[in-house]
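Okay, got some structures for you below.
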Structure 1
Amino acid sequence: MKKRRTVIGSGIALIVGLVALEAQSQSQNPKTHKIGAILAMSGGASWYGTVMSQGIQQAVAEINARGGVNGMPLEAVIEDHKSGNAQEAVSAMNRLMSIHGVKMVMTSFTAPTQAIAPLADQNKVFLINGGGVSNSLVGVSKYIVHNRSLAADLGRGAALQAKALGAKKIAAIQWKNDAGDSIVKVVHPAWEKSGGSIAAVEAVPQGISNMDTQIAKIKASNPDAIMLWMFNPEVGLALKRIREFGMKQPVIGVEYTGNDAKVAGTHGEGYYFLNDYFQATADYPWSMSFAKGYEERYKAKPEFYAANYYEGVYVLAELIKRVAAKGGTVDGDTMRAALQANPKFDSVYGGQMNFQENGVASKKVGLFQVKDGQNQFIKYIDLN
């Protein structure tokens, strides 16, 4: 029995060793440029993972159809953090590194990104975040950049719109997490400093299915405007119940996806929101070709999350080219150096985006209002 255990133990050690050697071999002699992604592919927020992965796959297919990057195809390896589970994200990151030898990862959501950041630093893995919105993600890894507008900036824009509508007293429903907290910490003190008041703040957990208690308290506070510091799909639920409670005040928030629109139904009418703004326009041919290709492939119009992850693949492809041009090997250090040397990249939103010193890209942010069931662009809001 003891001998058998020794044989089995030796076999396991051999398998582990072979996996490690395979990963090392893939890293040193790659046949493809592997791009890892850790997304919400299952669970209550799987809508995000679906559209994000679709953007990734479209970009990979386009680039490979043109011969890949420097003659080598891209390969997307997509893992699941199961709608925000930090431990699942860590397991996914370890698989990407140990099995696939990945040196660049597209991440999403706040908790998963925070969880994998130390691993990225230890293993020199470059990270690009196109979906996590909490400002706590800035600098969470020395290798992370963001091509998604972060929550507090969107919240500042929403507050500017509330002021433009004449509101002096606001009430807010926030997610009880880093994303919601980061907006409250930045926006509410600034609102009060400018002479406004906060009538009520109600926090709800992500994934809540009944927020009637919180909405009743918001109604009792009688604000001039109601702010939604939350994201899909709670935005749709909040709008639905706010209007069903009989409240007529303007509602202003920081996101409104197709999924939110389905949940809100006609109660979304009149809602204002700030968001990354993707709209295909003839002024920007790349935006048109992306939208056309996406609709042909997925039979749906691209959400901005799809645009962010699609665009993110092109950022990574460009960085691979820049590293190769310097004779380097792709890893967190070389990719970060290439980005810092030239932080400007073409944007599918139009023109160029510029990664600032804190790693956050300056992009177009749009103010929208839901009119006749459609998201109507009103104007850009300058947050600088």
Structure 2
Amino acid sequence: MTNSLFGYDDDEGLAIDTLRRFLDDKLEPEIRAHGDGHFSKTQLTGWISQLTDFGLINAPLPEEAGGLGQSWRLHLRLFEEVAYSSIDLAIPLLMNVVCASIIHTLAPDHLRERYLAGLLRGKFMASMGISEPNVGSDVSGVRTRAVRDGDHWVISGEKTWISNGAHSDFLICTCSTGDGELTHILLERHEHPYEVRAIEKMALNGQSTAQIFLDDVRVPVANTIGQIGDGLRNTLAVFERARIHVAALGYGLARRARDEAIRYARDRTQHGKPIAAHQLIADKIATMAMQIDAARLLGLRAASMIDEGKRCDAECAMAKWYGTEIAVDATRQAVQIHGGNGVTREFIVERLAREAIVLPIPDGTTEIQKLIVSRSLTGISAFK
């Protein structure tokens, strides 16, 4: 039997419910006990390894590659549950998902054999190096250079806003390999060392965000991922999968804010009744619920199109745009419902609000997503 609203059958629903119980009973208490400081690599790999038992990372890959042969749609629902508990855990997980997909579909056999199984078991941590100090959504402007020297690339440049940077076992780096030519190259951290510097943010500091510096790093040409010159096309395909997961970060976070607001509104009394009984509070909660369901449906639609092999850049952009912006709205309302308590560390809604503000920025800002949607409708691009 299929749940037509959210697109999963009874077995998938059981998988989601089982994961939710595990997160509630085991992982989230450990994460909250740790506090707001940086997670160690040992902590992250330990938690991620446990989550792979529930289909995280490995669900969408075929069984012959070590995956479960499930759908991106199911993976998105599972990922939402992790986001509900901890964005700081969900982001490293997302990077491993994206890099596992790239290695499975594009990497040569020796890299696939070396890294894929470890990624799917949560033993490795991966980073994707696209953004640079002067390059964000305009991937074609990448300045990190890879110059051919016999059987090696010599790579120099700087990457920034790199998730998993401090903990990465390897980096899939987007490099300029010629005029108008981008190529992905894998750097194994110990064999091809790169310098990492942490970036401190207003929120989401449990996981690592970093700058990466490359100074004439020699990497075998055999570590090229995909065809030389296909980096731009492959990066855009990466964005589709990444954006639906960032959308799920947003509406998963919004769902947590809604539930915290509901809990508080039931318990808090003013004027002789729970504040949930006051119409303006009820309006806020109802609006949050509607926005979350709408955002989830946008994400699941895009994930289903990926499963079907359909082009869905506009649909992924809509999901990312709406899913992250409603997180900002929902957490703002959750803080308001909590009143003065909402800005104290005693209640988690202040943390949720800080985290939500970050989410409309990565993998293309809201403004970039709107340009992508408009281009799909008008046929006129704002990009070069």
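Rg and Dmax of the Cα atoms in Å computed as 21.0, 80: which structure among 1, 2? The read-out comes from structure 2.
Match the computed value 3.2 of distance in nm of label points 7 Å out along Cα→Cβ at positions 163 and 275 to one of the structures 1, 2, and report its label. It traces back to 2.
Comparing mean count of other Cβ atoms within 10 Å over residues 75-82 across structures 1, 2, the highest value is found for 2.
Here the criterion is mean count of other Cβ atoms within 10 Å over residues 179-186, and among 1, 2 the highest value is seen for 1. When FRET efficiency 1/(1 + (r/R0)^6) of positions 35 and 315 (r between Cβ atoms, R0 = 25 Å, to 0.05) is computed across structures 1, 2, the figure 0.05 traces back to 2.
Quick check: -17000 is what I get for helix-only ellipticity at 222 nm (-39500 (n - 2.57) for each DSSP H run of 4 or more, over all residues; to 500), calculated from one of 1, 2. Which structure matches? Traced to structure 2.
Read-outs throughout are calculated quantities, based only on the coordinates presented, and are distinct from any laboratory measurement. Owing to the predicted nature of the structure, the values given are computational and were not obtained by experimental measurement. Cβ atoms are built from the backbone, for glycine too; each structure is taken alone.
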